[in-house]
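These are the structures in question, set out in turn.
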Structure 1
Amino acid sequence: MSNRAVGKALPRERAGSRLSRYAPLVGLAVALAAAAMATPEFYSITNLVNVLRQASILGIVAIGQTFVLLAAGIDLSVGGVMGMSMIIAAQVSGGDDSSLVAAVALALLMGVAVGCVNSFLVVKRNVPPFVATLATFILLEGARDAWTRGIPSGAIPGALQFLGQRNIFFVPVPALILLVIGASGIFTLRRTAFGRSLYAVGSNPRAAYMSGIRVGLMKYSAYVACSVLAAMGGLVLSGYIGYVDRYLGQGFELDSIAASVVGGVSLAGGKGGVGGALAGAALLAVVTNIVIFLNLGESAQLFVKGVVIIAAVALQARRVLTPAAPIHQGRAAT
């Protein structure tokens with residue numbers, strides 16, 4: 001390849017990289033513009049607050065999913081963890097704020113336990129992450145149905161409803177919670193040795209091991225963080241809904257993966273970040289809200305989500321498959 005060809009290839013490659021990086025924000029801007037044309041009611045204060053609240057709950061779960069995806073894993077158990085955390089909060093507290101601390105502590109400990117089980121299966125028993133976390137999800141769903149006998153049960157304490165339903169200066173409390181968790185996640189990935197090690201494990205686990213990184217420990221940490229954040233998301237969701245139902249939390253396992261992937265997190269591991277996952281969660285919340293306003297039904301929601309995910313994955317694949325310019329050949333060419 002000549003020097004002139006290399007010179008043309010490099011700007012194209014850089015442009016493609018920038019497009020892939022900012023695609024979630026561009027997609028979000030397009031969705032917001034489409035909302036203004038399709039349904040002006042979208043921009044009412046009440047609706048915007050609701051969209052932000054829903055995006056925040058999904059964002060909390062998506063951050064945990066991002067950690068697992070960065071480690072080249074996947075977690076399908078988050079919906080089950082969310083449902084179980086709600087049941088624990090309702091049953092242990094009995095609707096009484098005085099027992100809320102114990103209920104929240106038990107819910108989070110359940111998240112730690114599930115994360116340990118997932119990581120043990122993946123790291124120690126070499127079970128594929130998809131199979132391991134799917135089995136855990138089924139186990140949690142069965143345990144929840146056995147506990148509640150398939151009917152709504154337990155009362156949500158008022159303090160927990162405050163976390164899910166109230167606003168502080170027009171800002172939903174879930175958004176403030178997401179702000180703290182998101183800032184912590186971004187700092188962890190960008191500024192700490194843990195974050196650098198997690199990217200290394202997802203990119204090339206063998207090379208990371210040879211570099212002295214404890215690969216197994218990193219994966220344990222990622223799965224535990226994901227389950228704990230799923231438990232927290234379940235607690236906030238129960239406060240938002242105001243009751244406990246067997247169906248609450250279902251679908252979040254796929255939506256959290258979708259939000260992360262739409263935000264640029266690679267399913268192969270080692271690429272992406274929390275900021276992109278949050279943009280992906282916001283995009284999915286906006287798109288879902290538009291479909292609801294247009295009265296298109298649940299099937300249309302699934303179809304639109306599928307289109308968004310396919311577009312995001314196609315963009316990622318284009319970035320991966322774009323060959324790097326062979327500089328050494330350019331130098332050797334005459």
Structure 2
Amino acid sequence: MNRQPNILFNKIIYAILIIFIIITLGTLGYIFIEHYAFIDALYMTVITVGTVGFREVEPLSFYGKIFTIILIILSLGILAYSLSLITSYFVEGELQILYRNYKTKSGVKKMKNHVIICGYGRNGKQAALRLIAHKQPFVVIDNNHEIVVKYGLKNIIFVEGDATLDEVLIDAGIHHAKALITTVPIDADNMYVVLSARALNPNIKIISRASNESAQQKLIIAGANSVVIPESVGGAHMASLVINPDILNFFNEIFIPGEDSPNLVEFTCSNMNPEFQNRTIEELKIRIKTGANIIGLKTSDAKFIINPAPNTRLLPDSKLFVLGTPEQIEYMKLILSS
């Protein structure tokens with residue numbers, strides 16, 4: 001985690017400690033010099049340090065007056081510094097940083113099977129928006145303090161720091177995460193992130209950004225499950241708008257989530273109720289019961305079947321690709337899982 005919040009916290013504790021020491025010394029001084037009761041000694045200390053000018057509890061002795069002069073001289077500068085330091089944190093929003101830091105730590109501790117996004121640039125923002133639309137929990141790692149302050153208060157959990165460092169990935173809950181998306185613009189940094197993430201969590205799914213095909217191959221060797229070249233994808237997208245514009249627009253409708261728009265999702269057959277496993281697609285009657293359509297299937301040996309036949313049997317280690325509205329898909333999951 002970034003060290004700045006810890007430094008700010010230490011300064012505030014230091015300021016409060018100084019005020020406490022001054023009041024304690026003043027109270028003890030009046031008790032031993034003037035033989036005041038505790039509450040009277042505390043009262044005298046507070047009005048003296050606060051310079052409010054109220055009358056003393058009892059007329060002061062010679063040594064009491066000397067002690068009071070020393071207490072005023074010492075407390076003026078120290079108290080002013082401490083109060084200004086604490087006030088500045090309220091005014092400048094530094095306490096808000098401390099609160100966000102606490103909120104981040106507590107939020108990450110509660111997360112399981114979440115996604116970690118490394119870098120909140122253009123690609124990182126798009127990944128975050130898609131995860132929000134699909135209600136997937138995620139944590140963002142970024143070392144840009146301005147970005148963390150700007151977006152960290154918008155219900156997005158940020159970990160401020162360098163994603164190439166193991167301790168930062170651990171702060172983001174790498175041991176309990178199900179996937180990591182690294183969108184850092186420098187290929188070497190993405191390489192470090194992939195290597196660190198794979199070492200910390202051998203079972204995590206890693207998707208990385210790359211700037212060219214050479215970096216793509218190296219990232220796969222380093223341990224990334226999938227590597228995306230944004231420029232290549234963008235160019236292919238623009239060419240498709242010329243060649244098959246309506247087909248591409250159709251897929252955009254599918255992959256851009258909305259309240260009523262159809263979505264294409266995957267459903268692992270092992271999540272089904274055991275009584276539905278090993279049955280055929282026709283026997284489950286997904287289309288009739290929910291309105292959702294099974295348009296694809298991934299078999300146990302990683303083969304993809306487009307538009308599987310009704311007599312296709314659903315084995316526990318296979319995966320369905322289902323097209324439907326959010327309501328249809330949720331109803332399908334409810335039926336198959338219940």
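Quick note: the coordinates plus some simple rules give every number you see, no bench work behind them. What you see is a predicted model; the values in this text were computed from it and never measured. Cβ atoms are built from the backbone, for glycine too; each structure is taken alone.
Tell me which structure, out of 1, 2, gives 10.7 once distance in nm of label points 7 Å out along Cα→Cβ at positions 59 and 299 is calculated.
Of the options listed, only 2 reproduces it.
Name the one structure among 1, 2 that relative contact order in percent (Cα under 8 Å, 6 or more apart) of 34 was derived from.
On the way: 1: 34; 2: 10.
The value was obtained from structure 1.
To which of 1, 2 does the computed value 14.6 (mean count of other Cβ atoms within 10 Å over residues 131-138) belong? This value belongs to structure 2.
Tell me which of 1, 2 gives -25500 when you compute helix-only ellipticity at 222 nm (-39500 (n - 2.57) for each DSSP H run of 4 or more, over all residues; to 500). Of the structures listed, the value fits 1.
The value 34, 12, 8 for semi-axes √(5λ) of the Cα gyration tensor in Å, for residues 187-250 alone was derived from one model only; which of 1, 2 is it?
Numbers: 1: 34, 12, 8; 2: 30, 13, 7.
Answer by label: 1.
I have 149 for volume of the Cα convex hull per residue in Å³, calculated from one of the structures 1, 2. Which structure is it? Answer by label: 1.
Upon calculation of mean count of other Cβ atoms within 10 Å over residues 27-34 from the atomic coordinates, which of the structures 1, 2 produces 16.0? Display every interim value, and only then the final one.
Numbers: 1: 16.0; 2: 18.6.
Computed on structure 1.
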